[in-house]
Structure 1
Amino acid sequence: MTYDEKEIELRKKAIFDGMAKRGQERILRIGYENWDPFQEPKDPRERIYGSASLKAGALVKEFFQLHHVSQESPVLFKELFELCKGLLQSESRAQTILEFCNWYQQKIDKNP
């Protein structure tokens with residue numbers, strides 16, 4: 001370990017030790033060695049203007065048009081947008097929701 005790495009490790013430990021117990025437990029769940037308290041924060045504009053966000057917004061609008069949804073609810077749009085964006089980014093949460101919907105549709109088709 002070089003001097004810089006030792007200093008970084010000392011700072012990391014100081015940050016960890018200064019955290020509340022709940023925060024420390026969260027860090028331990030993801031793994032202390034995987035935790036990087038010095039990483040740059042995400043750019044909030046990426047959530048709105050990133051390529052996945054733009055594509056997800058377009059897909060949800062297309063869905064509303066094809067299904068003749070005249071009064072699109074902001075809450076419904078947001079939920080579909082987040083799901084679509086998650087699918088585009090291969091998030092496990094979104095994939096699990098999609099798999100559940102497919103499973104449920106098959107269950108309904110078998111037992112009308």
Structure 2
Amino acid sequence: MGVYELYVEGRSHLSAGEYLAAIPPLGEARDLSPESGSIREALAIAYLRARRYRDALPEAEATIECSPNDHYAYFLYGRALQGLRDLTAARGQFRLATWLRPGDELYQAALAAVDSPA
């Protein structure tokens with residue numbers, strides 16, 4: 001199976017809420033095309049939704065490297081850090097996402113969640 005077919009299969013699983021099923025085809029697609037930001041982003045999303053934060057971290061980081069102005073990539077990276085309980089680092093990523101896309105309610109809520117005292 002080619003990279004595109006693997007990516008489509010993984011995205012299809014994501015759309016169906018089958019996060020664990022999305023990981024193998026997206027991981028294979030990533031291995032075949034590691035420079036693809038869209039594949040790395042989809043894999044980060046699958047890992048985050050499966051609560052595999054440690055696995056999501058390098059995928060989100062690679063997404064940022066592929067597209068340094070992508071606000072959503074910073075949000076994903078922040079979510080992975082938040083899941084690992086590194087709230088200081090997560091706060092910085094959410095601030096970057098908010099700075100790149102001012103007024104986004106999702107990013108503002110994420111930032112507020114890590115700014116709030118526990």
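What follows draws every value from the coordinates through simple rules; no lab data is involved. Quick caveat, the model's predicted, so the values are computed rather than measured. Cβ atoms are built from the backbone, for glycine too; each structure is taken alone.
Set 1, 2, criterion distance in nm of label points 7 Å out along Cα→Cβ at positions 20 and 52: the highest-scoring structure is 1. Which one of 1, 2 has helix-only ellipticity at 222 nm (-39500 (n - 2.57) for each DSSP H run of 4 or more, over all residues; to 500), as calculated from the coordinates, equal to -23000? Checking each candidate, the match is 1. Given a value of 1.2 for distance in nm of label points 7 Å out along Cα→Cβ at positions 12 and 28, point me to the structure among 1, 2 it was derived from. Matching structure: 2. Consider the structures 1, 2: one of them gives 19.6 for mean count of other Cβ atoms within 10 Å over residues 60-67 as calculated from the coordinates. Say which. Answer for the origin of the read-out: 2. For which of the structures 1, 2 does the calculation of log10 I(q)/I(0) by the Debye sum over Cα atoms at q = 0.18 Å⁻¹ return -1.02? Computed on structure 1.
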